[in-house]
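Student: As structure tokens, here come the structures.
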Structure P
Amino acid sequence: MMLEEVKKNYGKLKLYINGEWVESTSDQIYEDVNPATGEVIGTFPSATDAEVTSAIESAQNAMEKWRTVPLRDKARYLFDLRGKFEEHCDKLSRILVQDHGRTIGEARGTIRRCIENIETACSALLLKTKGEYVPELAKGVDQTLYWEPRGVFLIITPNNIPMHAWSSYVPYALASGCPVIVSPSKNDPICLEAIFRVVDEVDGFPSGLMNLVYGGRNINDKILEHPAIKGFGFIGSSYVGLKLFAKAGKLGKEGSVNGNGKNHVVLMPDTDIDLAVNGLLRGCYGMAGQRCLGSDNIVIIGDIYEKFKAKFIEASGKMKLGYGLDESTEIGPLVSERGMQKVLDFIDKGIQEGASLLLDGRNPKVEGLENGFFVGPTILENVTPDMTIGRIESFGPVANLMRAKSLDEALDWINNKDNYGHSACVFTSNGSHARRFTKEADVGNVGINVPVPQPYAFFPLGSKNDSALGTAKSRIDSLRLFLDQKTVTERW
């Protein structure tokens, strides 16, 4: 069944500053494109310096108001926001499909993740921000630890998980007492505009607590340089994240970065092959491969290689490409034409390096969507860890088949790639293999018989090495980004 688009065109997007929708005076206007159709579905401005300053000042003012809001009322506002997400779940899901390109099932899952993050932030507000107290620490001396909000933060959302990334930081910032300036990717800003429309329906939030501006890297630099901004949260490329992190360091500010990865899935000789095949269809092709916990490298050990390969090729070749609002679609388009071209270049590079093409997803024919940014499931074999395609992520629906002699060799490949540390998974029926893999894989997120080790909101995204920068991870762990400590020592 084909679902209806929420709107055919969303017009020129407005900024959201101090609780009001603001028509930007900027003459820099960009287009937002539906990646399934290639059609423009809206335009958006690059905020002016004055508009950026206005957003920051409104956030500063909101922080003082938010400080005086009783704890129970803050929790109620967050739960009201959760209720609005529930109310608009279907609408938000369809907008995400239209603006980003994922399937409707994936979009619904994203909104559930957003709701989980809001729930967790509310729980954290009640349980994690209350501090500690020790009476009679010494004779007549008491000591108290207070958690205090640091200040206003910049939150930058990426093109692959625009709504999920918002929820991975913003609800926790609010629970911590920190107002935010949100700067979305230029590829799918309508997703964030839709979220702020939902936010705007919640009665009681102080004006200026959440602000939305557009513009990309230049705007982000201007915001981060402002003295009132205490730090940033970012999910995106390691290259951009490192630049932001270095800039924040020079300015004496805080930062949390979730960057690139190169994730492996290891199939042991005792793997349940059907379980692995079904899981890897999602692990390799889910969200058209545009996920930081997705996998390119499938490492097979033992004599199951040919059997797995045959089943995986057959299942991959049957997956349906199309517009995500068609509920039968299994793979949507890449989020942008540039992203599609990067994936095509990745495949070409693999062939040039000596990989063999088992399933070619380049230039698929998707009837009625000839201008969409589609790449179908693609499988390469004879891939080695020293190849470019064995070391960098495709960020597309591409699977590399690699053969390892042993678990030792597979772990060596995982731990000696270009210092990434997002995730690694193993399929096995042997608890000893699973236990060893968990302990020795130098990554932050481990999967056992699951293809995508996605933590729930009340766990941090545990990425490490060059896949993450800063001591605070996203989701519940971002409280460490937004909260500062104050100790009080008293003698009476």
Structure Q
Amino acid sequence: MKSSIKALIICCAALQVAGAQNFGDFPKIKKEQLLDDLEILYQGLDKFHSGMYWYTPKDSVDRAFAAVRKQITGDLNVLEFHKLIAPLVALSREDHTDIYRPADVKEKIYSEAKFLPLRVVFLGKKLYCVKNGSDFDGFALEGKQIESINGATPAGIVGKIGQLFASDGYIKAVKYSDLEGLSFSVYHFYYYGQVDQFEIKFRGISEPVTLQPLNLEAIARHLNARYGKPKSAEDKVLEYKILNDSVAYLGIHTFGNGEIRAYTTEKKLRVFLRNSFKSIHEKGIQTLIVDVSKNTGGSEGNEGLLYSYFGDNYQKYKKVRAKAPKAVLDNGTDPPITLKAFGFFERLFTNRKMEDGALERRASPGKGLMVYKKEPDYKFRGKTYVLISPVTYSGGSEFSNMMYSQGLATFVGQETGGGYYGNTSGYGRALVLPNSKIKVSVPALQFVMNVKPKLPFGRGVIPHYEVIPTFEEYRSGENASLNFVLERLGNEE
């Protein structure tokens, strides 16, 4: 019952009259066409999204869609319609379920719309100005904490604009971390539309600062004049460092095979890990710090490969399920749309059909259900710390889930962005709504992890020690969680 009430509250909060905001000069789409798109969206989520009702009951989703149908009383433009349906997509509570504006709409917005001219970051729930892209030169805004924007607190704003995109389960930290840089400004526009000015109250400054909204070209011009053109990031994909005689650092910043091939000398994660753990063994390292705080996932199986150096093999997933091998979406007006989960051979040889028509992965063929296939050499049995953050997602969070469930590490940082009990991802199919051309990525595979019930349902891995960087640590690129662990280890000596 509580989930149903929460879902309705979320949707009702978003169902303001869409035309009350100024989103720009876009052509109107006829009411009947919008309703046809809404029906296709409903069918796509209902028939194909394998985890659609994992967190939000079907009756709550149905009522939310019914409320939006009543809200569409006339013609709307694409962004007015987007504001209505994005919270419906977010009811999946699955961050692999994404919604995209049409390319031509996005191009028009970026060239014509005016935004809050600040690059910002949330550190925890506190909002800071990182760079000033406005024409204000009264005093330095960098590093100042923002207490309110046009009278609304940052947390209150995130509570509204956060309805426009999904996050796993009930994890709130992602809603803040995803709004870094100019993303906050862009999503502010998608929710509030064009505003005349921004009254910003900075902590420690008595009077609000008035900033005029600017287009992206003007913001970029101010940023370049103040700070120079941004340098391309040189973040390493994989890192191995000996920090002292007994401590080593392993930075696994992606599980993506493509990135690993392109940006490492080893070309394969398997080779990198074997070389690193051989060195760890030979040097007698007693404490290992594994950093997955930037790891958003990647190629399936790599999370198990990393885990294999710490834990014993076991059945990783309770089940891997596709709701249907395919779904035909038909609103009775537009040509039907077919979404397929698998190719013929994968459907036939790696999955089995269940009584309800769903497909579930077999235990042994293909990738299977076990954590890994081969026991590695140089298993690590010392003390392990794992660094996590809201960016830790998908495969990165699955590695964290297994390590946490099996009690193999101490976790430091912030709650992971990926759900502890699993996720719905894999074989995301692009559903393009026929009239508005809004695209929704609908994931087909529900991965239910075989973890011990150590954490609340709908949450990510919650660290044993929460570490939120200060603004100075963020600006200088310091690894606050790593510093915390090293300081802790120093105090234990």
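Values in this text are rule-based calculations from the coordinates and carry no lab data. This structure is a prediction, so every number in the text was calculated from the model and none was measured. Cβ atoms are built from the backbone, for glycine too; each structure is taken alone.
Student: Could you figure out which one of P, Q the value 2.0 for distance in nm of label points 7 Å out along Cα→Cβ at positions 309 and 373 was computed from?
Tutor: Numbers: P: 3.3; Q: 2.0.
Computed on structure Q.
Student: helix-only ellipticity at 222 nm (-39500 (n - 2.57) for each DSSP H run of 4 or more, over all residues; to 500) was computed and gave -12000; which structure, P, Q, did it come from?
Tutor: This value belongs to structure P.
Student: Still on this model: Work out volume of the Cα convex hull per residue in Å³, for residues 93-284 alone for each of structures P, Q, then name the structure with the largest result.
Tutor: On the way: P: 195; Q: 181.
Biggest value here belongs to P.
Student: Another question about this same structure. Starting from the value 12.1: which structure in P, Q was mean projected area of the Cα convex hull in nm², for residues 21-180 alone calculated from?
Tutor: Computed on structure P.
Student: Can you spot which of P, Q the value 17.9 was calculated from, given it is mean count of other Cβ atoms within 10 Å over residues 237-244?
Tutor: Details: P: 17.9; Q: 15.1.
The structure behind it is P.
Student: Identify which of structures P, Q gives the largest calculated value of percent of Cα pairs over 36 Å apart.
Tutor: Once percent of Cα pairs over 36 Å apart is tallied for P, Q, the winner is Q.
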